[in-house]
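**Student:** Given below, in the form of structure tokens, are the structures.
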Structure I
Amino acid sequence: MEQVTQAFILAAGRGKRMQHLTDDKPKPLVQVAGKCLIDYNIDHIKQAGIKDCVVNLCYKGEMIRTHLAERRDLNFIFSEEEEALETGGGIKHALPKMKRSPFLVINSDALWADEKGSCLLEEMIRAWDSDKYDMMLMLQPLSLAYGVSANGDYSVIDGKPIRRRDKETQAPYLYGGVLICHPKVFDNEPEGRYWLIDIFDRLQAEGRLGYYIHDGKWFHVGDPQATQIAEDYFSK
């Protein structure tokens with residue numbers, strides 16, 4: 001079984017819904033309780049024992065590069081994008097800089113709290129099985145998600161994640177912005193700008209999409225109001 005030895009932080013987007021909070025800086029450098037969002041990600045990656053981390057850059061990317069120059073705890077590899085290539089295109093663009101082995105992917109605004117004594121990323125890495133999956137999603141129970149009013153993204157039926165397809169249906173889990181992926185997923189994907197959602201659907205249909213349910217709190221840092229909810233929690 002192939003081991004997870006590298007990570008990828010999606011950090012190229014501006015985060016327009018953050019309004020004034022991203023006028024003068026990229027979203028990964030927005031602070032919650034005095035700490036940048038991207039630093040929460042990096043601390044989780046470090047705790048999981050991973051050293052190599054690719055970060056994609058676009059909007060005010062030099063600010064992220066400068067910020068990370070102060071951190072010596074991971075080996076950072078930067079993937080530059082002239083225009084933001086979104087989640088799927090951004091990963092595809094960066095693959096030549098990566099080993100051909102499974103890797104973690106974290107949205108730079110994914111913010112969660114591990115229960116005492118637990119580490120989500122370590123648990124996902126232990127649960128990963130490349131014989132069974134080409135990708136494994138972190139699913140977040142809606143009951144433990146803050147700053148969201150969504151209907152959820154996924155149900156788990158017969159041990160498999162099934163994405164919600166219509167506005168009326170309620171699904172008990174959100175996709176929490178963390179996954180493990182094998183590079184071969186992108187072998188037949190195009191270059192350019194696209195999202196991961198179609199890849200999720202393809203792997204679901206092929207029976208190659210796994211999941212891991214997080215049992216801690218998760219925060220949607222998508223707009224100023226949601227950011228304040230996270231600020232209130234992490235300040236404590």
Structure II
Amino acid sequence: MPWNPSQYHQFQQDRFAPFEDLFALIKVREGLRIVDLGCGTGELTGRLADRLPQSAVLGIDSSAEMLQRAREQEHEGLRFQLGSIQEVEGNWDLVFSHAAIHWIDDHRSLVPRLLSLVSPNGQLAVQLPSNHTHPTHKLIIDIAGEEPFRSALKGWNRPSPVLEINEYAELLHANGATEITVFEKVYPSLLENSDAMAEWTKGSTLVPYFERLPENLHEPFMARYRERLRSLFSDASVLYTFRRTLFAASR
């Protein structure tokens with residue numbers, strides 16, 4: 001996907017807020033082998049390296065645009081590599097992922113595979129958006145099913161692969177995980193108006209749609225999207241209630 005780091009980072013502070021909750025689930029030890037799956041521009045990968053001393057941290061992302069920024073932060077013990085989450089191999093003391101695995105389908109297969117990358121006595125720690133029932137996300141699928149977008153997309157849309165929190169707990173348990181923690185939390189962000197909500201999803205959820213739509217339909221899609229959001233939310237400030245799922249487990 002052609003990611004735009006500048007667009008994505010318009011709401012960087014809000015997007016990064018769950019990091020502290022996820023890090024609180026990690027058993028802090030020295031000298032760990034760590035992989036950050038879907039590291040993006042690498043700021044949070046750098047925080048891991050800073051907070052887990054004497055560890056070797058590898059950030060992996062499939063976006064060359066994101067990694068161009070990430071590699072500016074490389075130093076001893078912190079490096080970045082182009083690659084997909086599905087193809088990662090090896091054994092790691094900490095398999096970490098922040099806001100990335102929701103881009104991958106079939107979590108019933110994915111989660112056991114991620115757990116298999118964890119070394120004995122190691123840990124898996126994951127945060128992923130679970131906001132797919134919010135109007136900002138449901139409207140995208142609705143509009144994608146309307147003309148002229150439906151024909152341009154050949155009927156394609158992207159339903160969320162995210163499971164319920166109890167299903168993640170059951171998956172982890174069934175595949176031998178211990179010390180399982182799974183919860184969902186709302187991270188509220190006070191935005192200027194509903195147009196700001198559209199800008200938020202333009203940098204994330206809308207990326208695969210705009211990858212498939214011809215460029216001359218990008219702005220018409222956004223115009224219809226903004227109009228629908230304005231009809232649901234006032235022009236005044238909007239509390240964007242963003243839901244996220246966090247889970248951690250040991251082997």
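**Student:** Here relative contact order in percent (Cα under 8 Å, 6 or more apart) has been calculated and equals 26, so which of I, II was it run on?
**Tutor:** I
**Student:** For distance in nm of label points 7 Å out along Cα→Cβ at positions 193 and 225, which of the structures I, II scores highest? Write out the running numbers ahead of the final one.
**Tutor:** On the way: I: 2.8; II: 1.8.
Top value of distance in nm of label points 7 Å out along Cα→Cβ at positions 193 and 225 goes to structure I.
**Student:** To which of I, II does the computed value 10.4, 28 (Rg and Dmax of the Cα atoms in Å, for residues 57-96 alone) belong?
**Tutor:** Matching structure: II.
**Student:** Among the shown structures I, II, from which was the value 1.03 of Cα Rg over 2.2 N^0.38 Å calculated?
**Tutor:** Among I, II, the structure yielding 1.03 for Cα Rg over 2.2 N^0.38 Å is II.
**Student:** Among I, II, considering only FRET efficiency 1/(1 + (r/R0)^6) of positions 65 and 177 (r between Cβ atoms, R0 = 35 Å, to 0.05), which has the greatest calculated value?
**Tutor:** Structure I gives the largest value of FRET efficiency 1/(1 + (r/R0)^6) of positions 65 and 177 (r between Cβ atoms, R0 = 35 Å, to 0.05) among I, II.
**Student:** Match the computed value -10500 of helix-only ellipticity at 222 nm (-39500 (n - 2.57) for each DSSP H run of 4 or more, over all residues; to 500) to one of the structures I, II, and report its label.
**Tutor:** Here the read-out was taken from II.
Every number in this text was worked out from the coordinates using simple rules, so none of it is lab data. Since the structure is predicted, the reported quantities are computational estimates derived from the model, not experimental observations. Cβ atoms are built from the backbone, for glycine too; each structure is taken alone.
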